[in-house]
Each structure stands twice: as structure tokens, then as C-alpha cells.
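**Student:** Right after this note come the structures.
Read the figures in this text as sums done on the coordinates, not as results from a lab. These numbers come from a predicted model, not from an experiment. Cβ atoms are built from the backbone, for glycine too; each structure is taken alone.
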Structure 1
Amino acid sequence: MLAAAARTKSLEGSPTVRMTTPAEFFSTAETEYPRPPVWSGELYLEFHRGTYTSQARTKRGNRRSEHLLREAELWAATAAVRAGLPYPADVLERCWHTVLLQQFHDILPGTSIAWVHQEAERNYARVAEELDGVIARSLAALAGDGDGEVVVNAGPYAVEGVPAMGGVVSGNERDSTRTHSRVEGTVLNNGIVRAVIDERGLLTSVRDLTADRELVPAGTAANLLQLHRDTPTQWDAWDIDEHYRRHGRDLTDVAELAVVDSGPDRAAVRIVRKTGASTITQVVSLDAGAAAIDIDTHVDWHERQKLLKLAFPLDVHAERATSEIQFGHLHRPIHTNTSWDAARFETVAHRWVHVGEPGYGVAVANDSTYGHDVTRSTREDGGTTTVVRLSLLRAPLFPDPSADQGEHRMRVSLRTGATIADAVAEGYRLNLPLRSVPGGSAVAPLVTVDSDAVVVEAVKLAEDGSGDVVVRLYEAHGGRASARITAGFEHTEVVETDLLERPLPEPVALSGDGALALRPFRIVTLRFRRA
């Protein structure tokens, strides 16, 4: 592109090209066209839908690296402030550079040659090793000496009694009043959710005991793996064409069905399936006190030009599906009234998809995949079945004939009775699991926020090496929110900054008593200056 710009800088018969900064370009554009038409909603690309799924290991490496970076920054900043541990700025910067580089096209979309993805996977492994080392050293300094175990939570919401961005000594984090999980045959029950697994290893019933509501429509089954022929007309790794839906089958044959955990903290059933040269092993589990069923899927994948989907038919009359994107979410209609509605037969979401009707909803969260499709149909009884499906794996031949061959692991959860707020929390729970480290001291959060709608996305030390603490937050529920942020450390002042940590000339979000007022999806970065 740069070479083409240089050639067309002064080329007879060609428009003159001049390189400028983005700021200059948009300023000029606004001057020339002050009131352009505005499109409200998603700019959906009716092409390259396969890029949400191709090269699953690269995508999982990216997702895992993003969350490891969050953990490493959080615990390193906490250890620097609380224990005086040197902040590993060089390691974090190097890891960020690697992860951001590999988000470049065509790496993260999964459309490069084999060598690129092999190199990307090696880089992700190195990033994970370095960041795990940062996390281990930081938590060792925070947990202190002792023969016990400290359970820490890097997520923005409390999980199992462990505070957000803090830790407790093991044994103190669990709520003694919560219901236990148990398994009877292949029925999982924790007093909140009752899930029936039939002889095919499928969920034929998921009952929300709190709402006294059945989620799986009669005659259907959830946790249904479906295998489709996947032969795009043009570009294997780039595209999924709609005709794949006409060629598929349900995977219902079972090689093994066994109870592997019987409570009281967890009940679980393992299902093993074989198809072609591939083996799929799933563990369906229900934790004590949980409103979500977790599905841990291991795949030894050796298919060619196939698409593996995981389906959840739900007895929910949903008009639209809500999908998480970075720092927020968007709504997409499920109907196909128009040509552009019909074109959205494969959509992208980050950690979760939510479908619901007034007063009740369900969230399907994941820890590694991005491709989804959501459809609905009317049953003979007049009810509506909404089907949420995740695209787990593909097997394109071009440009990498060995794409996705081998081992994969992915986790999915089905959260019953979920609001949008529950979906947000479920996405973080699945992607930021609790950690246990040796020690004897609880870890107090460096920062707390008193509103679930305001999510702390990052806690780190400032890039300039000053030792100031930088906290990035955003409104996550799609409405106006107010919250008070409290710092658990000494500081002299709080300054609102841009994303590059430069003070804003007129900060508007933070009041004198630490209160925040946020419009929907607003991102705020705060810099706590330390002496």
C-alpha cells in the first residue's frame, strides 16, 4: 500500500495520492462534507463469514492471551502497590506487542498459510509462559507465607464468594448455605437447575427450578453436535456459504456415557462420540449454587471441509439476539424479513450471546469461539423455538490444507434465567476462572466499584513508569449508570485521561467524591496519581 501511494503521488492519468494523519483526513472530510448520511446499526459484511471460526487454535490463543494480559497487569499492579514488587513493564509490553501483531489480517481471521498459524501458536505459547510467570510471582508476593491456599479472582464480579479482583484464604470463600449438586443416574440437580441427559448424551430437559420453567422444547435436545458439509464457492478459509445448512447430520451415537463426578460441589457426566476419524469428548457439569450448566468439549479433529456446530434449542420467544462485542453488545433481529436480515445467517460474538422474551432470558457463553447463528421457528403447539448455535470447528483446505487438524478444547455454558447483566458476568466467569496459589493472606482488591453495570476492564501501572495506577472502566449493560469507585491505596489525585493515558482538558466523568456518571457503553480511563 505504501509503495502504491508513492507511485501515485504524481502519476499522469491517476488521481493524486497524499499521505496524511487520520486526524487530518477526518478534519478535511468533515469540512468538505459536514452533514453526511448516518447509518444506525451494524455494518454487516455479507462475505467472509468463515473468518469467525477458521483456525480455532489461533483464535483460542488470542482469547486466552487477552485474559492473561488482564490478569498479569492486575496482579502485577497490585503487588507493586501492596508489596513493592517491581512492575514488569518490559514483559507486559512485549506480550502486548505480540498479541496485537497477531490480530492483524490474515492471522486472527484464520486465512494465512500453515506456517503463519504454526508461528502464531508458538508465539501464544511463549506469551502464556511469560504471563503465567508474572502472575505467579505477583500472587506469591501477595499471598505471603503459609501452609494454606489462597483463591483469587481476576474478574470484575465476585465468584463463589471470592471478591472481584481480590482473593480469600481457601475455605472461607464458599457460602455454607448454598445448595449442593447431585447426580441421579444421568440427571444433574443442584436445587437451582435440573438437567436430564438421555442415553444419547443429549440434554433433553433443562429446568430452571427457581422460575419453574422448562427450557428445552419437547421433542428437541440441547448440547446437540451437528456436522455439516462445508464447501464454500470461492474461498475455503474465508467463507461459509448458506448452502451448508442443506447438508448436515446430528451426532447422536455414543461411544461412552459415564458419571465422573457426583457432588456435593459438582456433578458431571462424560460423553464420548466418534465421527469419521475424529473423537469428541464432552464433560457436562453443574456446580453447587450455580445457575449455569458448563460443557467442556475436547475434540481430536481429523475432518476435511466440514463444519462442527453446537446447538441449543430453547423455549424462548426471542425477537432478537444480543451479542457481546468489545466494551458492549449489539442487538440483531432473528427474523429474515429482508434480504439483509437473511444475509446474517452467520454472526460474530465475543464471550456470549443472549436471547430472551419479556421477563426471561438465556445466555450462551464461550471461552474461545466467535462464530454463531441464531434462528427461530414456530412449533405445532404455537410456541416459539429459538435455536442458538456456536460454530466450533471448520476444516478448510485453502490456504492451509492442514487447518484445524488435531486437538482442541473449548468451554461453553448455558446460563438459565439470564438478564443482560447475567450474560456479562457469565462471560467473565468462563474466561477468567478462579486461581489457587499457596499462601496464608487474603488479597484485598486494589479498586472496587459499587455498581454491576460499571465494569473494571483493566488495572495497571501507567506506561510512563511513574507508578501511577491506571483504571479503565466501561458501562456494560447498555443504559445510564452511576457508580462510586474506591481505591484501596494512597493517592494524591485522580485524573481522567484518554486511552493513551494523557489527561483530558475537560474531564466530565468523575466527581469530587469518586462518583462516576456514565452514558451507555461509555469507556472511562482514570489515573490515580501516587506520591
Structure 2
Amino acid sequence: MHYSSSMFKKCHILPSIFVFFCVMLFFLNKDAYLLIPPILAIGLAFITRNVLFSLFMGMLSGALISVGSWSISGAFRAFLRVADHYMVGALSDSNHAGLILFTMTIGGMIAILTQSGGLTKLLEKMIVYANNAVRTQLLMVFTGIAVFFDDYANTIIVGNLYRPLADRFQISREKFSFIVDATAAPVASLSIVSTWIAYELGLIATAVEKLGIEENAYSLFIHSLSHRYYAIFLLVFIFLTILMKKEWGVMWRAEHRARTTGQVNRPDSKPMMSKDVSEWEKNMKHNGTAMMGFLPIFVLLVVVLVGFWISGKQALIDQGVFSDQTKILDIFGAADPVIVLTWGALIATVLAMIMTISKKVFTFDECFDVWLEGVKSMVLPVVILVFAWGLSAVMDELQSGQVLGQMLSSVVSIEFLPALIFILSFMMAFATGTSWGTMAILFPLALPLAHTVMIAQGVPQETFLQILYASIGSILTGAIFGDHISPISDTTIMSSIWSGIDHMDHVQSQMPYALFVGGVSIFLGYVPAGFGVASWITIPLGVLFMAGFLHFKGTSTAEL
């Protein structure tokens, strides 16, 4: 079948441009060789479609640079360094260990909910409201927006809850995973109560304090929300594709395959779950109830919300800064998301076990066997996450992100500053696979740059603040843009895991949409913002352009 080999050709354009761009940098900067690990990992991921191999080669190249010897003995030391330094380091990190525990525990819980028949009964109840593909997709988006407090929790809840329903209406896994991914980080970053808020406020506060800017970090954060063009446009774009029943490019071909052949996954693809839900359903019990499917997921959501409050409050108490005047966004922002998610996973899993055993759906031994099946299904995703964290450690050690940032920030124009920062943020997040890491690098780099240029050119105070707001928004949302389509991003990997799709199918199918929305963000968002055009003008213009593009260039899925 030639479909799988031809459908992604155009999606190689961005990696090719990225690699070419970075190769050119080698001739312009003596430190450009420090970009070899991310370039190699990203390039090989698109060429071989083998994420593990690509991540490993990225780590190995970084280890060779770190060792500083290209001899046989140096290569051997570099090979060992990958295992005993980067991978062991990734596993020894408490946050990473907690996320691994959480991922495997949730995998076991979902196996219990599926094989007990609980999820199937729940879907039978939901089908009353989501009785076609359009309503199902809308329900996915609204649920993703409702789980606004954390991007990891979003991918897990939306992915697991709607995957069987999406399959029932023959929605391709490519479109499903795009919705899951696009309503995760963009929603969490726009929320004023989330696990992102404290981190973002902390970076803003540190940067502006050093510049002597009097406006407080929270005020700057709020003013930057209207300049989060990529996040805003992406959410609107999802609604447009669903309501207009229009798709184009790779996504349309995926939808055409799913609707006409019933193959929600590409033939010969390798979904991230080693044992898919469809296989679990072969041994599914028929005496489960809808409550068995609903209550553990609902409890997971409640425990996470309450956990954010408890964890955040305790953290502020330990710091000696908690008082009756403390805002809820400060409490949520101070929480440890990995610990809280692990609490939720364990409590929800125990509840699922108690319900299925007490109702005699499973015996005690059967329940644990089913749970272990689910845990085993998460082995491949966990290994990929460990490799991704190892590569991130390599780039931290080599300071690859800082090198890329210094290269791209050398050409500055005041009017195009927000657009330039957005592109810089995108490139850095795409190369490093981390939006938070990109933010941490760019705030101390880009804001002083913006401040210096604007002061030097005598920009009026009002214009200065508008460009500052747009620059902050461009850093925060540009990082999400790059992270969104990076094959080495942990959040992108998580979306592939819980959507049950081949990781590179997910990356390559959502890439054209993300690039389109990113382009709209640049030309109808950040460029006009640099010339002083207000966001209440640019946002409607961007929405109209996207709707017009879909109308004239999109292909209808209504008849499929």
C-alpha cells in the first residue's frame, strides 16, 4: 500500500529546513556544534520513524561531545555515559520517577475499566449526547478545556475517556490525538489557575525585576494573555475544522482512511500502547456498570483538584508566605503536579479495584492480573520518556538552547521584535523538546534584549508596554508551538500514549495544522502587534482568515 509512504512527504519540509538552517549556523558560529544532539535526534526521527533509536543517537552524539574524544576508547566512554549518567540521571529525578509511577498506574487502571466493561457502558450512556462524529469531537474539546489545570491530566483524561467513542464514529487517531494535544498545553498556559501559572509568573518577575520595570508580574501576565496568539488561534482552529467539517492535507487523508475503511490507525503503524484497548475488549466482562467507568475517572479529577490545593497550600506554608490574602492561582501554582497526579492515580486505581471486586466482575487475583496487563502496556512509552529526558539532560549540559538563542537574537528590529521572539521561542522548543526549558532560557535573554532595543530607539512608554506584553506572550506561546510538534517533547509523547497512536503519525499529521496556525500567529498576530495594532483587531482577522482558508482550501468530510 503506497498510502503510508507518500502521505507524509510534505511533512519533511520543516525538519529539512531546520537541519539546513542549523548546518548554515555551523559556518557562522563556532559553538554551533553543540546543536548536533537535537538536530540528529529530530532528523533521524523523521527519516527512520524510530523514536527510540533517534533519541539514543542524540544522547550518544552529546556524550561524544561531552567526553571530548573521538577515539575508540572515547566512543566507548561516551556509550557508557549515556547509560550511567544521562539515563540513570533521568530515572533518579524525583519528578521523572513520579511521572513513571503515575503513567504505569493509570495504564493499569484503564485496563480494569476497559476489561470490566465499565467504559463501554459509560460510552453507551454518553452516546445519547455524542451521537455522531461532530458532537463527539466537540465534547472532546469542551472536556479538554474543562481540564484546564494541567496538561498531563488533560491528555490522560481526554485520551482515555474518548478513545473508544472516537473509534466508534471512525474518527482517525490522527485527528483524535491532535485534539488531545491541542487542548492540553495551550489551555493550561491560558488558564489563570493551573500548574503553569507559578512557573510563568516566576520567570516574568525575575526578568522584569532585573530590568527595573515597576509593573508587577501578575499584571504583565494578564496583559500578555491577549497576545497568546498561537494558543488562541489553535483552539479556534479546532472548532472551525469540526463545525465546518473541513480538513486538508495529511489530516484529511487520515480522516478519509478512517471513515471509508474503518482503520482509525494507519496500517502497519505502531501505536504507543503495546497492548491496545481493542485487544483488551476481547476478554471484556459484560456485568460491569457505567458507574465503574465513570466514578474512578471522576474521583481522579476531584483528587487532582483538591490535591493541587493541599499541595500548593502546604508548599506556601513551608515557605512562610501563606496568608488569608493568598490567591488561589498562587496556591495552585505552588503545587507539585507530579505528586498530585500520582495521588489521584493511586486513589482512583484502588477505587476501581474495590468496585470491580465487590460487584464480582473480577476475582481478587483476576483484578490484579488485569491491572498488571495495563502496567505492561506502558513499558514502551515509559522507555521513550526516559530517553527523551536523557536527551534533555544532554542539551542542558551542553547548553544547546542558549547557543541557539544567542545565534538567532543577533538581528533585531523593534517592529518585528515580537515576531522574532516568537520564532526564536518556536525554534528553541522544537529543538529541545521542552516548552518550560525554552521559557527559562528566553526570559533572561529576550526581555533584556527587547528592553535595550526599545530604550535605545526612544520608544514611547505606551508603545514600550504594548511591545513588552506582546514579547512576553510570544515567548510563552512560541514555546508551546515548538513543543507541540517536536517529536522529542514529553507532552507530545504523552499525547501519543493516551491517544493510542504511532508517535510519528501523531507528530507528522498535526505538523501542517500547527505550522499553519503558527504562520497566522506571526503574520496576523505578532507582526501587526509590533506596529501597534491592538489584539481586538488582530484576533478577529486571524479567525476570519483561518475560516476562509478552510472554506476554500479544505475538503469536506461530511460525505465520508
Structure 3
Amino acid sequence: MDTTRKILWADDEIDLLRSHHLFLRERGYEVTPVTNGEDALALIKQEHFDIVLLDEMMPGLDGLSTLVQIKEHDPNLPVVMITKNEEEHLMNDAIGRRIDDYLTKPVNPSQIFMACKKILDARQIRQSQAGPAYFSKANQIREWLSGKVTWQTWIDIHRLLCEWDLEISRLDERSLHQVIDDQRKECNREFARFVEKNYPSWVQSEEDSPPLSVDVVGEFVAPYLKQGRQVFFVVVDCLRLDHWLVMEPLLASFFNIRRAYHYAILPTATPYARNAIFSGLFPVEIAAKYPQLWQTENDEDSSLNRHEHRFIDDQLAEMGIDLQPGSHYTKVLDAAEGQSLVRRISSLNAVPLVSVVYNFLDMLVHGRSHSELLQEIAPDEQGFRSLVQSWFAHSSLFETLKKIARTRGVVVLTTDHGAVRGNRASLIHGDRQTSANLRYKHGKNLRCEAKEAMLITKPPAYGLPQSGLGTNFAIAKEDFYFVYPSHFNEYQRQYRDSFQHGGISLEEMVLPVAVMEPR
């Protein structure tokens, strides 16, 4: 197979560039020289070239005009513009007409070589180096796990795994996907042990504990309100860290972004974790302070999340923050509500705190479990992440954030929990009143496999309410999901490979907090 790269070089002083041609030929590039744009276009229509080097100042058809016609003929043919002119407007014109690189004369052979190599071989080079680079990172993770492991260690590990998963997806290196998946499973196994050992102490004391759901408002929202800044507090239900990593670049041109993290409380499910965010209280404290609002028997629906506006106002009032003339709260459940919010952003400029809950991702997670079409579009984590990225790029959430970027407000964007892809069924025993969730259960006298789930027999020690004698919680670990003994095989098949939340995993618990200031 011929690996020679073919360069078409158009320059009216092409005879003066023979040393450059020789330099490139010695490095495996075949150079075809022409002296004008018309000849360049004629050759492009006759034969294949890998890249075009185009002088900006040529008699007849100039470089920019030639560029336009090249792109009309073949939009995917890379073009590098070479010019003596350093005026910015010329560079803007070239970029606007989809130039791939821009060099200013005089150029030496190495500059030309590097420009061609960067465009033509960058992907191949990254692919060839991806394996060794990943294994170096994998060794770094193993080294971290062999030392003193803290809650910060797990944030670093989860971030590293997510970043490498994205890089491997961009390079389409499928051979490495399984390696990363295997290491993530190993990490989640150790993470579950870490959480099981340390979680009760996090609930009882703030010392040596990570920022939890209950700390989000106090740590990230309240300081800006105390400074007199307007805050848009956005909670995107069921947003994983890797999903945020594909959304963040789209916002980088509108905001200066500082990324932090928090841990979701257990269970990592909306009725518990999101109420904890808005109230600053663990569920057992919410049940004690607002007994008329907390009925765990109804936690399968949205009944427990109808009071978030009151919760956050009360939390801030207890911090001594007086929100005048009051705060605003909205929950976006569909496209119409999203567009309504986009239109109202400019009218909210006098409101010190605007809290927004976006439910679409959670709906997408649940919808995938029941839709063959969504399962075909998003067959795995990579596919689902791509779907999330596409949704966000065309969403009312993105439009809302872009409008906020034109104000003086600061955005604090986070989530209540993530989701994990359930792959293994775990046997659970309980009575008819046991909750129906797949990743966590609460009920009387629950029994489960200790290696696959954490059984909580004293809920208050874990910040959870005890609704009656003998009531306990079971929280699934890693990628397990609960199935009852009756019809075990049927439900195991039904729920395998679905995205779920409520349990203990890096994907569900270690969550991004993005603090975004308009540029």
C-alpha cells in the first residue's frame, strides 16, 4: 500500500521553493508545483491530492478566490494558506472560508512539514499513542489506589476515566474501550467499599467529608448572593460527569468556567438527593422539620420534589441571606416550558436568585429503557453520551445559558445524581410494601447479597428517615440492580442494559458543579 502523501502547491514563485519540495519528498510527501490558481483547480478536478498549499497573492485567480472554488469542488480537501500579508481581516476571511491552517511568509521547510503532518497525520499519531498513554494513566490510578485513598482520590480517578473515555471515543479506538470498561468496573468495586466504610462518618461530621448534596447551596450559591451578585442556579436532573464534559466546550466561548465536584447523598435518586440540595438537609432532617411534606411511601413519583422553592428560600434565610424582592423557581419538563424560560430571562434581571430544574436527561434515561429506537440510537455509554451532546447543542437549556451570558449573573450548574448502566441482577427479598426502585429499596426486613448491595438497618445514621419499626434500606453497588425471586429471569432480561440511579457508583455519586461567569 502506497503511503506517500500528495501535496499540490500553488505559488507564483514556485521555482524559488525547490529546497522546500526536496525537504518534503525526503519525508514521504510527493509535491506537485503550479504557479497559479487556475492550474491548481484544473489538477484538483483531474486527480486526488491529500492537501493543498496555497499562496494568497497570485496573478489572476488569487488565493482566497481559489480557496472558495476548491471548497466548492471538495469541501473535505485540506488547504493551508501561505501569505506575506499579516492583516487580521485577511486571516478572518480565510478562516471564514474554511481554511485549515494559515502561515505567514517567510516560511521554512520545517513549518510546512509540521503544518501538513498536523493536518494529515494527527489522528493516526494520536491513535498510535493512545494505548501507551492510557496504560500510563491506568498505572497512575493503580498507584493512587495503593496509597492513602480519600474522597478527593475518587474525584481524580473518575475525572481521569471520563476524560480518557471521551478521548478514546473521539479516536474510535474500540480495542481500548473494553480495557477502560474493565478498569472502571474494578474502580467501582473499590469505590463501593470506600463509600460503605466512610459514608456514616460523612453524615455525622463535616470533618474529612466531601462536599455532599447538602453542601451545594452553601458552598457554591450563597457566597455570590452575599456579594450581591445575581445567581442562576441550574440543576440538570441525572447529569453524569462525562455528559458534562461534552457540554462544557460548547459553553466555553460564552463563560469562564470553574469546575468543582460534589458527592450525591444516598440513595442517589431525585426524591432524596435533590431535596437535600435545595434544603441543605439530609432526608431525616427534612422529615423532622417538614413532617407534612415528607411521605416516603410516595417517593416513586414527583410528590417529594414539589417544595424545592420553599426549601432553598428557607435554607438561605437561615444563612442570613435576605432575597429581595424574592427568588424565582421554575421546573422545565418539556420543550414549551424551556422556550418560555428562554423568553423570560431578560425580565428576571432584578431577581437575585433564579433556580431552574431541567428534567429532560432523567426522562431520556427512563425513556431509553422502554424505547427500542432509543436503544438503537444509544446502544452504550458512548452512544448515549453522543445523544446527550446533540440534545444539549439544540436545547432550550443551551439557549437559556447563552442569554444569561449576556447578563452580569453568575451560573451555578450542577445535578442531583448521575446514572449507571445496570448489567447484573441482584436478588432482593422484601414484602409487598417495598419500594419499586431498581437501584435502591426501602421497606421492612429487607434481605440482600452483602457483596452486591449495602443494607442499612439504622437509617438515621445514614441521614435517612425511619418510617416504622423494622424499616431499612438496601442500596445496590457497582452495576447491580435489584430483582425479586419471583419472575427473576424475566425481570433480569427486561432491565439489563438500562441506565439506572439510586445506588453506589462513581457515575451516580461523583458529580460536577460548574461555576460560570459571563466572558
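**Student:** helix-only ellipticity at 222 nm (-39500 (n - 2.57) for each DSSP H run of 4 or more, over all residues; to 500) was computed and gave -14000; which structure, 1, 2, 3, did it come from? Provide the component values of the computation, followed by the final result.
**Tutor:** On the way: 1: -6500; 2: -24000; 3: -14000.
Of the structures listed, the value fits 3.
**Student:** Can I ask one more? Given a value of 0.15 for FRET efficiency 1/(1 + (r/R0)^6) of positions 110 and 206 (r between Cβ atoms, R0 = 41 Å, to 0.05), calculated from one of 1, 2, 3, which structure does it belong to? If you can, show how the numbers build up before the last one.
**Tutor:** Values: 1: 0.80; 2: 0.55; 3: 0.15.
Label of the source structure: 3.
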